[in-house]
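Just so it is clear, none of the values below were taken in a lab; they were calculated from the coordinates. Remember, it's a predicted structure, so these values are computed and weren't measured experimentally. Cβ atoms are built from the backbone, for glycine too; each structure is taken alone.
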Structure P
Amino acid sequence: MKIRIYYEDTDAAGIVYYANYLKFCERARSELFFEAGLSPQSESGYFVVKSLEAAYHAPACLGDMLDVGTTIVQKGAASLVLEQKVLRDGEALFSMKIKLAFLNEGRPARIPPAIQSLLSSWEKGAS
């Protein structure tokens, strides 16, 4: 997914505020669902963040065009681990591993077949 950096994404020096990288990754995950005609939240359940590990490699700046990539590292019946990278012209600016749990009514639940199918397409190379 492509993201342009706007003034609202930056601090006074024109550098992207650190927490915004998490937002960019969240948007990219949501967009993968929307592109498939699905939603990350439905009557069958929803994903929540269980844990994440993030690394900041280089700053993004006002006006930059970034790419956010998402790949599956591990897939379980009710959870998955993703790796997401934010790149500028192929250079890694930010990377993270995030564990998501699928819940229904606040309890762990099996990921539904439609979402499992979508996740399989991510294994083949999400963007």
Structure Q
Amino acid sequence: MTPIDPDATQSALEANPGLPSDAQGPVFREPWQAQAFAMTLALHARGLFAWSEWATMLGETIKAAQAAGDPDTGETYYHHWLATLERMMAEKAVTTRSDLTTYRDAWERAAARTPHGQPIELKTGDFVR
């Protein structure tokens, strides 16, 4: 994985006060969480959104989840992060919700056939609709 720019990380921490972190920076329980964080930093660096815009949308996502019963224990923070990233990319027409669904479903099919501990590889057949 590509190292994350420390200055970008600091900006993200300042803009997102709920971000799970310790003295060294963001804390991730799963590799996908670090990847979602890194993708967000990269998209921000490319000027797709301002941190204030991101923080507002992430807050909306978290509030909606709380209203739907999320206990807000911190366990679901990166699920909200990823949902926000998907929503923002769809709203900015970087991708579509349909494409996101297609790739998520393909990933789930690939993961289901992959033995534990092996790399997951997407194949053409994973994209059947």
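Some observations on this one:
- Top of P, Q by distance in nm of label points 7 Å out along Cα→Cβ at positions 33 and 57, largest first: P
- For mean count of other Cβ atoms within 10 Å over residues 49-56 computed as 15.0, the structure of P, Q it came from: Q
- When P(r) over Cα pairs in 10 Å bins from 0, in percent is computed for each of P, Q, the one that comes out at 13, 43, 30, 13, 1 is P.
- Test item: helix-only ellipticity at 222 nm (-39500 (n - 2.57) for each DSSP H run of 4 or more, over all residues; to 500) calculated as -7000, pick one of P, Q: P
- When relative contact order in percent (Cα under 8 Å, 6 or more apart) is computed across structures P, Q, the figure 17 traces back to Q.
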